[in-house]
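> Structures for review follow.
We did not get these values from a lab; they are worked out from the coordinates using the rules stated. This is a predicted model, so every value here is computed, not measured. Cβ atoms are built from the backbone, for glycine too; each structure is taken alone.
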Structure P
Amino acid sequence: MREKLVIGEVLKPQGIRGELKIKPLLDDAAYIKNFRTVFLGGKEYRVLSARAGGGFAYLTLAGVADRNAAELLRGKEVEALREEAPAPEEGRYYIVDLVGCEVVTETGARLGEIADVLPAHTDIFVLAGKEKEYMFPAAEGVIAAVDVENKKITVNEKRFYEVAAEQ
């Protein structure tokens, strides 16, 4: 498994003192308080303060002293060390662990590989098949089993084809 997780995206500077407004990619924006170090654009930053509110997270980082410095980080992914992240709840997974998983039907037919997961109320999986790309919701009845250790997701074939959208 990867050592770093993408935990959010910098939306914009917040105020004039270098604080960053973050779109969290965590189950709860308050989890942002767990991280002592984050990585933006491959550079490591020490977290000076972290807070959450209104579904967003806010970070103050060492070396980002004002609005101008914060502006340079707009749009960057926020990564953190997996060891600082809370363990996902039962039946929940980090997106980074799902990308690259092989998708097979319950009868063993290979459908492709997860290329991306689009966070939504019900996450949307992007499946890269041999000739086509599909998008399908991680809805109940579609996914039969997830094995991130072996990079394998098993789907109910009938239900998959009912809800999958070909790209």
Structure Q
Amino acid sequence: MATDQSTEYCVISAPFGCLGVQTELVDGSLMISKIDYLPPNTALSPSGNHLARVFSKQCEQYFKNASFVFDLPLKPAGTAHQQKVWSAAQSIGVGNTNTYGEIAKMIQSGPRAVGTACGANPYPLVTPCHRVVSAQGLGGFMKEDSPGFYRQIKLWLLKHEGAL
């Protein structure tokens, strides 16, 4: 569904449900401006532009091979603190996890602030905040959670990557 000439939103299938991706023209360059985890019953909407098709193909590659590294132009987003957290999440290798507390120590922050930043991540999957876990287990995931939906995605991703 196109919202205007420069912004487009499409929905693709994923093993754990669906993924929504918004592309946006930013200073003459097409960039991804948002990725959403969506329930399996979400209506699919085909990729309408080149970047959305590239995103879809890269997701397929990741779902086949957890070591696949995404290479997509992302619209700059977030506060300085959020960017530090997201950068730290990017540095966690496939099959590994770090705790909220470990990330907090690395960037001189608090574990709750790290969790809040992970929940605000506009590019889940590409920026792997699912690799950040609680010291007591899996931890929360992505803002309010409708009956465990996001937790189930986090479990799926960590299992897919060999971290569980």
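> Taking distance in nm of label points 7 Å out along Cα→Cβ at positions 62 and 102 for each of P, Q, which is largest?
P
> Another question, then. So if we calculate distance in nm of label points 7 Å out along Cα→Cβ at positions 78 and 94 for every structure here (P, Q), which label has the highest result?
Biggest value here belongs to Q.
> Among P, Q, considering only distance in nm of label points 7 Å out along Cα→Cβ at positions 70 and 86, which has the greatest calculated value?
P
> While we're here: Given a computed value of 17.2 for Kirkwood radius over Cα pairs in Å, which structure among P, Q does it belong to?
Source structure: P.
> Can you spot which of P, Q the value -2000 was calculated from, given it is helix-only ellipticity at 222 nm (-39500 (n - 2.57) for each DSSP H run of 4 or more, over all residues; to 500)?
P
> Thinking only about Cα Rg over 2.2 N^0.38 Å, for residues 38-109 alone, which of P, Q has the largest value?
Structure P gives the largest value of Cα Rg over 2.2 N^0.38 Å, for residues 38-109 alone among P, Q.
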